[in-house]
1. Give the label, chosen from I, II, of the structure having the highest value of mean count of other Cβ atoms within 10 Å over residues 123-130.
2. Thinking only about FRET efficiency 1/(1 + (r/R0)^6) of positions 107 and 163 (r between Cβ atoms, R0 = 35 Å, to 0.05), which of I, II has the largest value?
3. Give the label, chosen from I, II, of the structure having the highest value of distance in nm of label points 7 Å out along Cα→Cβ at positions 35 and 235.
4. One of I, II was used to calculate helix-only ellipticity at 222 nm (-39500 (n - 2.57) for each DSSP H run of 4 or more, over all residues; to 500), giving -10000; which?
5. Starting from the value 0.50: which structure in I, II was FRET efficiency 1/(1 + (r/R0)^6) of positions 155 and 219 (r between Cβ atoms, R0 = 41 Å, to 0.05) calculated from?
6. One of I, II was used to compute mean count of other Cβ atoms within 10 Å over residues 115-122, and the answer was 17.0. Which one was it?
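Nothing in this text is a laboratory measurement; each read-out follows from the coordinates by a stated rule. On a predicted model such as this, the values are computed, not experimentally measured, just so you know. Cβ atoms are built from the backbone, for glycine too; each structure is taken alone.
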Structure I
Amino acid sequence: MTISDDQPHINGGAEVILSLDDGEIYVRQDGPRDAPALLLIHGNVSTARWWDELVPMLTSSHRVIRIDLLGYGRSAKPEDRSYALPDQARRVGAAMDRLGVERLIAVGHSSGGAAATALAERRPDLVAALVLISTGPHMAAHTAPPRDIGPSQWPDVTDEQLRWSTSAAFSRPGYQIPPELLNEIRAMPYRSIVTTMQASRDYVKEQALPSRLASLGKPLLVIFGEEDRRWRSSSAADYRAVPGAQVEMLAGVGHTPILEDPARTASSLLAFTAAQAARED
């Protein structure tokens, strides 16, 4: 079902598909419309649903906005559009304009943190502060060996194959990625997965994120799991090159704290947003 972009929004949550110039973009909003806005941006091979466990902990004090980037989830997956992060950022900015959002804190998980950085570069008027969760600062910090599933296997892959290919994203003993999230991955065209992953690498290779962020002058919180198996967790310290940056390490957590330990992730995030609100007052 396609939802028109004039669908009314309610505090209990509302979904909308926005028709932009180069594709339809899915957005979900939760929480009071007049509260400070938090924009949550997913990483590669994931979707807005990866935030499901975290969102209820944020909505008492924030208007929480989730988006599926082009190529992911319920957004369009065209083959003839650019998936470069500056273009993804342009679409996100246009979506926020359509929703009437004038100021927000951008929160990105994994490569979603690079997308949040690209948004802040393109729209410094829109992004007041950033939170990067398990976002590698540069490619030298990448440690996960490739666990690729070939195009001939796609999309007829089993849950076991998907769990194997994404296993580096989780470190909590016994954690099993929910079947509904596996289905979200399986629904992505193989080309979208490959193209979007390369676009994220290209953006970070072009200029390391701490360097990009230092020139922006935005308040920054970096959250990393000590047991991250995709990025060397000690590399989180490289973000201290950004003036005033806060870096928090979560013990016993891997690459995906938004699923492995949403309560601690929310606590860190809310403390940061409260501090930003106090500064603006």
Structure II
Amino acid sequence: MRAACASFVFTTTIFAVVAPHTAFAAQALAPHRAVYDLTLDEASDRSGIKGIDGRMVYEFDGSACDGYTVNFRFVTEINTGELSRISDLQTSTYEDGAGDNFSFVTKSYVDQKLDREIKGNATRDAGGVAVELDKPDKRSLDLERSQFPTEHLLELIGRAESSETFYETTIFDGSEDADRIMTTTVIIGRKAAIPAGDPDLKVVGALSEDRFWPVDIAYFDLSGENGEEVPSYRISFKLHETGITRDIVMDYGDFSLAGQLVQLDMLPEPECSR
């Protein structure tokens, strides 16, 4: 979810990523399909945005033995008062259970016309992350060692279960031009139960008895001109033990979006093929 890709306090210390996936691999992530309604949370005058409406669909499937797939779609209509534009971002990824191989395809459309396509594969070893891009152009990149998205999520849940409240790590999720590693700074709140009056109770169904953590993550571009002083974006959300998220706020600086869970479908638990 660079998954998709998730408000923070941050430092410039980067924790060394040795193999956190193995430490938290016992955590079972629930296959599911979640639908969120998107609305404008806040917008500065500089943004020029008067309104945003949209929908986000996140489908997660797979297991530690067969790997994980994510299909993600993010559609928004942005209104500036003078014109409106529809953006449609579609991403499909696969990550193996060991967290060492990651493939990704992202297509972005503007007013139903293909604007951009990114396709490639990334492999992690002791020396770093090797990226092979097929689109928009064939090229190879060597980046520093980092996590892929599902491993990043497993580490987050594992640290939350261990009552950690703050840590930093890095992630490669194939976003933007798929040519950089992002530093993430994570703050984890106290585990809590869903209160009786929470509007999400009618949506989460069988998960109504589950507990969750409030989480804030800031993403910093290691290659940015301003270093790591200002995050590229920030995400806050409620994270359930099985990896399901709700009450999402995505802060892009000049504006922020709120994502409200409106539909949750649990998918069949996969059986390991080996």
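1. Numbers: I: 18.8; II: 14.1.
Looking at the calculated values, the largest one is I.
2. Details: I: 0.85; II: 0.30.
Largest one: structure I.
3. On the way: I: 3.4; II: 2.1.
Structure I comes out on top.
4. Numbers: I: -10000; II: -2000.
Label of the source structure: I.
5. On the way: I: 0.50; II: 1.00.
Corresponding structure: I.
6. Details: I: 24.8; II: 17.0.
Checking each candidate, the match is II.
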